[in-house]
Structure 1
Amino acid sequence: MNHWVQLIGGGLLLYFGAEWFVGGASRLALGLRVPQILVGLTVVAYGTSAPEIIVCVQAARGGHGEVALGNVIGSNIANIGLILGVAALAGSVRAPLASLAADIAALVVMTALAAAFIRRERVISRAEGAAAVTLYAAFLAFAVARS
């Protein structure tokens with residue numbers, strides 16, 4: 001019975017935490033007078049990715065790189081297919097394609113880069129990891145500069 005209480009309690013905390021997180025992010029965007037998409041691309045994206053970073057680092061350090069890789073690939077598929085799909089079922093998800101062109105291009109480039117890293121001996125080196133982090137930092141700088 002205790003497991004059910006934990007499951008339900010955790011679900012409630014997750015729901016209200018998400019409500020508070022989204023509300024805080026929206027207020028941050030308004031307070032800083034920046035587009036909400038920028039806060040989504042930065043603060044919200046990092047906040048939702050932080051647990052995945054911990055899982056991937058622990059998996060890689062423990063010699064379970066396939067878990068880290070599966071986590072990243074599975075998460076991206078779930079984010080696009082499941083999460084975006086469920087959000088659209090719950091309410092309209094709108095954004096002009098022109099305003100997302102650079103973001104979609106970055107998504108395609110990073111996906112292609114990840115595929116290239118994986119294809120080569122199925123090992124992602126520290127140098128390749130540094131390149132990915134550098135490209136992500138450049139993407140963030142570009143996103144902030146254009147807003």
Structure 2
Amino acid sequence: MRTLRVWHGCSAPERLAPICAGGFRAASGERRAGVDQYGKGCYFARDAALAARYAARLSEEAAAALAEHPARIVGARCVLLALFAAGDVAEGSHDRPRPLRIPGLPSGRRFDTMADRADDPSIVVATAEAQAYPAYIVCFE
């Protein structure tokens with residue numbers, strides 16, 4: 001099992017503290033336009049710059065939930081550095097919200113992770129909540 005270090009940008013800063021406390025919620029019940037490009041789940045980027053495009057600015061309330069001295073980070077943008085258990089990776093598609101079954105396996109087991117490219121992914125999609133662990137919050141201007 002490969003473990004990756006990946007980045008997650010949170011467009012709703014009020015969700016950062018709950019993610020840190022309880023983990024990522026991989027499968028949301030709703031599809032959002034443009035978000036499920038590689039399937040349904042929680043998206044992560046290999047490069048911090050890509051995740052940063054999705055990082056919203058922290059409000060006073062969100063900063064207070066995250067920091068001992070919240071005034072220092074109000075208005076900053078934050079991304080999460082996560083540890084990600086990749087497992088078997090397949091190329092995802094918006095037409096397939098769930099991973100494909102692994103060919104040739106009689107058990108019918110599905111791929112663990114969907115991605116933009118199976119061989120060298122820059123975007124990975126967690127299909128199970130336990131695949132990603134929020135390790136660090138990185139705030140920047």
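When relative contact order in percent (Cα under 8 Å, 6 or more apart) is calculated for each of structures 1, 2, structure 2 comes out greatest.
Which structure, out of 1, 2, was distance in nm of label points 7 Å out along Cα→Cβ at positions 9 and 121 derived from, given a value of 4.8?
Values: 1: 4.8; 2: 1.9.
It was calculated from structure 1.
To test your reading of the models, identify which of 1, 2 gives 3.4 for distance in nm of label points 7 Å out along Cα→Cβ at positions 89 and 105 when calculated.
Values: 1: 3.4; 2: 1.7.
Going through each structure in turn, the value belongs to 1.
Among candidates 1, 2, the computation of Rg and Dmax of the Cα atoms in Å that gave 15.8, 56 used structure 2. 1, 2: which one has distance in nm of label points 7 Å out along Cα→Cβ at positions 25 and 49, as calculated, at 1.2? Going label by label, the one that fits is 1. If helix-only ellipticity at 222 nm (-39500 (n - 2.57) for each DSSP H run of 4 or more, over all residues; to 500) comes out at -26500 when worked out from the coordinates, which of 1, 2 was used? Considering all the candidates, the number was obtained from 1.
Laboratory data are not the source of any read-out in this text; all were calculated from the coordinates shown. Since this is a predicted model, take the numbers as computed values, not measurements. Cβ atoms are built from the backbone, for glycine too; each structure is taken alone.
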